[in-house]
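For reference, the structures are reproduced in the following blocks.
Derivation of every value follows stated rules applied to the coordinates shown; laboratory data play no part. The shown structure was predicted, so the numbers you read here are calculated from the model rather than taken from an experiment. Cβ atoms are built from the backbone, for glycine too; each structure is taken alone.
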Structure P
Amino acid sequence: MRPVTAATGSLALAATLSACGGPSTASDAKTVTVYSADGLKGENGDGWYDQVFEDFEKKTGIKVKYVEGGSGEMVQRAVREKSNTQADVIVTLPPFIQQADQKGLLTAYEPQGADKVAAAGKSADGKWTSVVNNYFGFIRNTKELKGAEAPTTWEDLLDSAYKDKLQYSTPGVAGDGTAVVIKAMHDFGGKEPAMAYLKKLQANNVGPSSSTSKLAPKVDKGEILVANGDVQMNFAQSKSMPNLGIWFPAKEGGRPTTFALPYAAGLVSDAPHTENGRKLLDFMLTEGAQQQVSEIGGGFPARTDIRATGPGATELAGIIKGVEIFEPDWKDIEAHLDDYIDAWKSATGS
């Protein structure tokens, strides 16, 4: 995971969050705390969160305190803190936003603009709403792997040339890591064949990583050649990492596939600053914030009435052109997530 940061503070903030608690005081009444999966905050202060949080503070006077980690990690942290809630808003990738709801972490709130979000991008009971749309993918080093050398299939990755040159983030901890299992199960036609494949792939895998965002710099530098990721995060990273190439593995003889993996946000139950959390969720879905998603964040607007324009939007559309987009059965995944993660651990010896 990248170091825990604050939108306008330092690492010390994260420690303070777990040390303090209880009712809001005059000094912290104008704050809102966000627990989020990584990917939307820029490495150099140039991400979508950076811009949105700055604009939000200017408009409302409310300062955003920000804590970052893998999707599963953020949910687990919020669960541990249920008796002394620290977060006001939680943002994760599926299926962890559903898991957060199942664990009683979320309270119903439909942000302004949520009526413009497609039904598949929000819960029917108002517990969570997508704020940035996104798609799962892989990355490769385009300097070392180009032309015929570039992998296109899952089977290509079993080649011994990728031994200790391939890494994916940990399923059950990172949202994109869990997505590896979901996509493999879809492409190979079920849990058993997917686990059989991932068992073979383990021979080339460097090892676990709690954060997907840490893999891109390693790919860009050539320390590893292939990793998992997602379109939004990797597209944004490619601005400063010129050797990143986004691609979507196909099963040999099939088409490349992907699925929507949105950043979904929910209001935390018994949050210390509930009203501020509502205001931030509203702000994330404003037309202005949504219009910045593609050009600044490298993602896709969550609102269907916002049409992304500009060079970034055109390039993003080209990345997923010709890729088959499937819709996972999230209810099944939520119900059996632990079983799937246990099967992955058994198959890979992790």
Structure Q
Amino acid sequence: MQKHPMIEQLIDAHLDFLAQEFSHAATIQSEFLNFYHWFRKQTLQNIWSFEHINALLQKQILATPASPVLIEQIAEHLRFALIHPANENTLIADVIPVLTVDKIAQYVASKSAHRQRLIKTVVNSPAFSAMITQLIQHSIQDYLDNSVMAKRMPGMSSFMKMGKSVLETVTDSNLNDTIGHYLQKNILKLSQMSEHVLNQHFDDDKLYHFQANLWHKIKDMPLSVLKNYIEIQDLPNTVNLGHEIWDHIRQTEYLKQQVHDGVYAWYVRNQEHSFDLLLRDLNIDEALIQQELQHLLAPVMQNLVSSEYLRERARVYLEKFYYAETAQKILNIQA
């Protein structure tokens, strides 16, 4: 393309003007606010469709695997948080508000029906029945073998062993089998008794006080106590395990459908709302734009101007404009 001296002068003058205008922070603030005032009045449905939003989330969140660097950073940030020196001098009560703990305790304690259903499910499970049976058997055997009475009273140990032998002769089986058979026959009754005892022990009032007492025991502990329960050196493996779970579930049709339907429900509720309302839901309003975001934007724009980047990119489009046939006709007419 042949350069034209007058056009080159116009382009340079235009670029000098832009550089001068955008070197002022007030210009950047004004333009940013003007754009915000326009943008806030637009409705969601006029800018983006549900299909565009859903496609973006499906692609970037579900279809895109997490990078190894991101996984490493998550593990490193968790490790840094756990070993931070401030944990030694910061108490649990300093970071967890006591009123919130009390609300949680009251909420958990008040869920009587949920708690009773959970207890019923647990005590009627085969695993619980097996545990109770073994516990009772071991307790009876331990009592017969190591009871305090047998140790303190001369001859009592021999007497108890004789009684055990007689019982085994009468029942034609060893004591453990006899007890086990009895427990198996009566496991329903034992489960019902267990359920009754647990419901008594974990009624609303007792459960609330249990949580309150637990809080008073741990509230004055430093945050560094968490290192006793989390293996810091195992964090890379732990984070990798969590990532494996996410990496599998993100590819399932179940999660794809959940994201699709969740986005659709949100879009239907908000499609006629302006971005002003949507931004307010994110705590972004004009005050934030003026006080915070424009301060973040101003240095970026100033660096663009000072580094010649803005000038180089603007020149590309100004050359297209001034060397276009329509602009050259105007210049020839003026000439």
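At-a-glance table
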{"quantity": "Which of P, Q leads on FRET efficiency 1/(1 + (r/R0)^6) of positions 92 and 140 (r between Cβ atoms, R0 = 35 Å, to 0.05), largest value", "calculated": "P"}
{"quantity": "Parent structure of the calculated result -23500, given that helix-only ellipticity at 222 nm (-39500 (n - 2.57) for each DSSP H run of 4 or more, over all residues; to 500) is the read-out and P, Q the choices", "calculated": "Q"}
{"quantity": "Per distance in nm of label points 7 Å out along Cα→Cβ at positions 68 and 316, the highest-valued of structures P, Q", "calculated": "Q"}
{"quantity": "Structure from which 17 was derived, percent of Cα pairs over 36 Å apart, options P, Q", "calculated": "P"}
{"quantity": "Parent structure of the calculated result 25, given that relative contact order in percent (Cα under 8 Å, 6 or more apart) is the read-out and P, Q the choices", "calculated": "P"}
